[in-house]
Structure P
Amino acid sequence: MIPAGRIYVQISGISLEKAKEMLKIACTRSTIPEAVRMSHIIASGIVEGQSRGKA
């Protein structure tokens, strides 16, 4: 794992600088990439059966 700002990444076939550029685009609302953030929200809703409204 390589630190890339406030998060860690694991890269293969891409430079660290290119990965950081992609993260800047993907991290729109927080330091967590949007796709990972939304996956967590959906999974939490499935496990708990409802949304907590903190998205």
Structure Q
Amino acid sequence: MAKVTPFLNEISGEGNWSVDLHQPIKYVLVNADISFEKIKQAFDKAGFKVEE
């Protein structure tokens, strides 16, 4: 998740998001009023794909 950290911090602020890495499907929780499109763009920049 180190690759996406700066992008998620930029859009939501440090400490306002988390990823459950212990499950086969990685769930991202963002505690901010941000559209899915913004979150998707952050992951795209880091080279990851996400689904809503």
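Only the coordinates and a few stated rules stand behind these numbers; no lab work does. Values in this document were obtained by computation on a predicted structure and should not be read as measured data. Cβ atoms are built from the backbone, for glycine too; each structure is taken alone.
If mean count of other Cβ atoms within 10 Å over residues 6-13 is computed to be 10.2, which of P, Q is the source? Derived from the structure labelled P. Out of P, Q, which structure matches 36 when relative contact order in percent (Cα under 8 Å, 6 or more apart) is calculated? It must be structure Q, since only it matches.
Determine which structure produced the value -15000 for helix-only ellipticity at 222 nm (-39500 (n - 2.57) for each DSSP H run of 4 or more, over all residues; to 500), calculated from the coordinates; the candidates are P, Q. Only one of P, Q returns -15000 for helix-only ellipticity at 222 nm (-39500 (n - 2.57) for each DSSP H run of 4 or more, over all residues; to 500), namely P.
Among the shown structures P, Q, from which was the value 3.0 of distance in nm of label points 7 Å out along Cα→Cβ at positions 22 and 38 calculated? Source structure: Q.
Name the one structure among P, Q that Cα Rg over 2.2 N^0.38 Å of 1.36 was derived from. Computed on structure P.
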